[in-house]
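Any read-out appearing in this document is the output of simple, stated calculations on the displayed coordinates, not a laboratory observation. Here the structure is a predicted model, which is why all the values come from computation and not from measurement. Cβ atoms are built from the backbone, for glycine too; each structure is taken alone.
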Structure P
């Protein structure tokens with residue numbers, strides 16, 4: 001029972017000692033054979049054939065004529081939501097920080113009407129390119145000749 005060597009006798013000749021490959025196997029457990037490169041390749045081919053819905057005869061190399069698929073004339077469509085992939089500001093405060101950096105001016109120094117416009121834009125959307133485009137357009141059109149240096 002505690003012997004780690006195994007001898008085999010057959011027709012009067014004794015061969016051995018043979019040693020175990022690894023430790024004992026617990027009851028109700030079985031070892032599986034390790035798959036070689038060929039076995040793994042056949043599994044990949046079989047899974048690919050299942051995805052393509054090919055028969056075993058086609059894999060064996062027999063000539064098989066495939067029936068044309070009856071595809072409906074209308075292809076399924078799925079709308080692409082571009083706004084889902086746009087950069088959104090994490091919060092209104094983050095948007096206000098970005099606006100202040102874009103204007104190179106603290107928002108506290110702006111007039112009350114300008115701050116109200118910024119709050120209105122941020123209540124509508126937090127999509128970065130829309131917010132900055134509307135703010136830039138507002139402040140470009142608001143400038144008058146008196147604001148420029150003489």
Structure Q
């Protein structure tokens with residue numbers, strides 16, 4: 001017999017924010033890479049991001065037929081931005097200092113080393129419970 005009270009929200013363990021050194025190019029006075037604060041996304045937040053990154057592409061040989069396709073790079077960028085608490089990627093002064101107008105572009109300017117950007121994407125995906133990263137899925141599809 002199930003004890004319903006154990007499933008109540010008050011008993012749910014909340015995942016805490018964490019920190020991650022996203023790039024070696026932004027350091028404190030002692031030369032240590034700055035730690036970025038990362039928060040876990042909810043399933044609803046992830047679904048909203050995923051939906052915003054879907055496009056319709058035509059089905060070959062079938063006029064007026066389309067299928068959904070996830071724009072992976074856009075999805076990863078939006079997921080990363082939604083997970084990053086500090087620095088505030090929506091801050092106009094920070095965006096202006098890098099001469100960009102969107103949080104996704106700011107992130108790409110702040111972490112402009114492709115390897116570091118990829119490592120940050122992997123870290124955020126794994127922190128959010130994805131055991132197989134989007135890059136793994138892309139590589140698997142290529143083979």
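Figure out for me which of the structures P, Q the number 19 belongs to, where relative contact order in percent (Cα under 8 Å, 6 or more apart) was derived from the coordinates. Spell out each step's value before the answer.
On the way: P: 13; Q: 19.
Working through the options, I get structure Q.
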**OP:** Can you spot which of P, Q the value 1.00 was calculated from, given it is FRET efficiency 1/(1 + (r/R0)^6) of positions 44 and 60 (r between Cβ atoms, R0 = 41 Å, to 0.05)?
**Re:** P
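Identify the structure, out of P, Q, from whose coordinates semi-axes √(5λ) of the Cα gyration tensor in Å was calculated to give 77, 33, 13.
Details: P: 77, 33, 13; Q: 29, 26, 15.
Computing semi-axes √(5λ) of the Cα gyration tensor in Å on every structure in P, Q gives 77, 33, 13 only for P.
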